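In structure tokens below, several structures.
What follows draws every value from the coordinates through simple rules; no lab data is involved. Predicted model only: the values in this text are computed from it and were never measured. Cβ atoms are built from the backbone, for glycine too; each structure is taken alone.
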Structure I
Amino acid sequence: MYFFEGLLIVAGTIFVKPEVQLLGFITLGVTGAIHIGILLLSDSMLGRRTWLRILVVALGLVLVFLALVGADTLFDLQTRFFHC
């Protein structure tokens, strides 16, 4: 599956077909997300909770970052950290 998706990305790049390249990236992302989900579910069923804890911490950090960006945008703080 990953090989076919990589082939789509390369073919889209070589033949200058952005639609094919986009399809390759989308299918690669979906396949990767499903693969990671299956690995997390498998580890959870086997009683290994390490990945679940890492996932919870990562999601928490993403939520904090999005809250900071939202507050910056909402209150127009114009911090140099979030603006290019």
Structure II
Amino acid sequence: MRKLLVVVAVIAAGSSFAQTEKKKVEAPKAPVSHVEFGEGDVIDGTVDGPDMGLVTSAPKPRFGNMIKIRTNFSDKLLQSVHEL
């Protein structure tokens, strides 16, 4: 009887987490403008650029490694042998 209750509880819990379908909402599209130029039409214009100059900063400092890697462990090895 207890196993039956556990099985029913698992099935009921599993179905409660089922996902429902969501409706896809599309964003409204902007109107498209169509411009036609005929032959012989002269188009004048200027190229716009940024209104400010280039901002530079100091380069990041490069720090050396603060951890020194030992190449010789013989002094520590001998010290640990004497402690035994």
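When helix-only ellipticity at 222 nm (-39500 (n - 2.57) for each DSSP H run of 4 or more, over all residues; to 500) is calculated, the result is -28000; to which of the structures I, II does this value belong?
This figure was derived from I.
For distance in nm of label points 7 Å out along Cα→Cβ at positions 10 and 50, which of I, II scores largest?
II
Looking at distance in nm of label points 7 Å out along Cα→Cβ at positions 26 and 74, point out which structure of I, II has the largest value.
By distance in nm of label points 7 Å out along Cα→Cβ at positions 26 and 74, the leading structure of I, II is II.
Consider the structures I, II: one of them gives 140 for volume of the Cα convex hull per residue in Å³ as calculated from the coordinates. Say which.
The read-out comes from structure I.
Figure out for me which of the structures I, II the number 5.8 belongs to, where distance in nm of label points 7 Å out along Cα→Cβ at positions 2 and 66 was derived from the coordinates.
II
Could you tell me which structure in I, II was used to calculate FRET efficiency 1/(1 + (r/R0)^6) of positions 34 and 58 (r between Cβ atoms, R0 = 35 Å, to 0.05) as 0.10?
II
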